[in-house]
Structure I
Amino acid sequence: MTKETRSFERVNKIIQKYEGKRSSLIAILQEVQEEYRYLPEEILTYIATAMDISPATVYGVATFYAQFSLAPKGKYVIRVCDGTACHVRGSAGIREAIEKKLDFGKGKNTTDDLLFTLEMVSCLGACGLAPVMMVGDQVYGQMTPEKVDEILDEIIKKEGASA
């Protein structure tokens, strides 16, 4: 059995869970993205075919909502707040520390090993802790470049131990 077949089997199970209802397209895309960490183009086409929806409709939904990504994301998504409070308190320095530590290539926001993705966001809703970053669901406040190194070193160490 090929990897592609297995992939479509998982997608089929997600579609079947929602009985293939068009009204469940967003929920289906959310679960598929959770499975793959992004929405591969061939999977979007497959979903369209399996649900008898035009590929343009599925692609339109996937590109309309900011929660969906058509590019691979890392296992750890790092979100750095660049809202007013965080910006004034140095979020640019936090972003620079992350980029330096993880050695992102020019114009890239995901590491080659797909371990980390960096996203700048408008607000994380923790202005009193500015500057703020999140790694997954964990919020880190009053960030400094040194704290960035400590947090990322801990994750890298943990991942190295599990590899």
Structure II
Amino acid sequence: MERFERVCDILDRNGRNPARLIPILQAVQSEYRYLPEEIMNFVATSLGISPARVFGVATFYSLFTLRPKGKYLVRVCDGTACHLKQSADIHDAVLRRLGVGKGNETTPDMLFTVETVNCLGACGLGPAMVVNEEVFGGLSPDRATAIIDDIIRKEAGNEPDDAQRA
């Protein structure tokens, strides 16, 4: 029931207005890191629109995902500049380090999801990847896996985060 209470808050903040479907879905995805099917059905019912309309919007826009994503979203650029600088090797190294494969890019502990993207807009930094909102450039496979290892250490509590250092 708590899941629907958070969605009700999102709906209320948006005036339960069907014209605000995209911002509502963005807020839901921000809350859950994906769009659960039962939540989308609840949104449709609450807005008085068909579930097909909600699913249509959710599947049309690439910013939405219907699959759960990890706490850390690792996006490896495969745009032309990065691709020419062997970004596929970086992607493969990150997948190997995390023990996941293509088609199953999320770790079982839901800590990481690895994706390739067409462009990060950081062509001068290529090959590049973004972890959540942090951009890393001039990568090699070893440097990319070291970044992943640093995150794993932080999550294990072996290294203080920025808030603990202050």
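Miscellaneous remarks
- For 151 (volume of the Cα convex hull per residue in Å³, calculated) the corresponding structure among I, II: II
- Once FRET efficiency 1/(1 + (r/R0)^6) of positions 16 and 136 (r between Cβ atoms, R0 = 30 Å, to 0.05) is evaluated on every structure in I, II, the highest one turns out to be I.
- Read-out FRET efficiency 1/(1 + (r/R0)^6) of positions 88 and 112 (r between Cβ atoms, R0 = 35 Å, to 0.05), computed value 0.60, structure in I, II: I
- Identity of the structure behind 1.08 (criterion: Rg/Rh (Cα atoms, Kirkwood Rh), for residues 32-79 alone, calculated), options I, II: II
- Mean count of other Cβ atoms within 10 Å over residues 56-63 - structure with the largest value, from I, II: I
- Source structure (of I, II) for mean count of other Cβ atoms within 10 Å over residues 64-71, computed value 12.2: I
Throughout, read-outs are computed from the coordinates displayed, never taken from laboratory work. Owing to the predicted nature of the structure, the values given are computational and were not obtained by experimental measurement. Cβ atoms are built from the backbone, for glycine too; each structure is taken alone.
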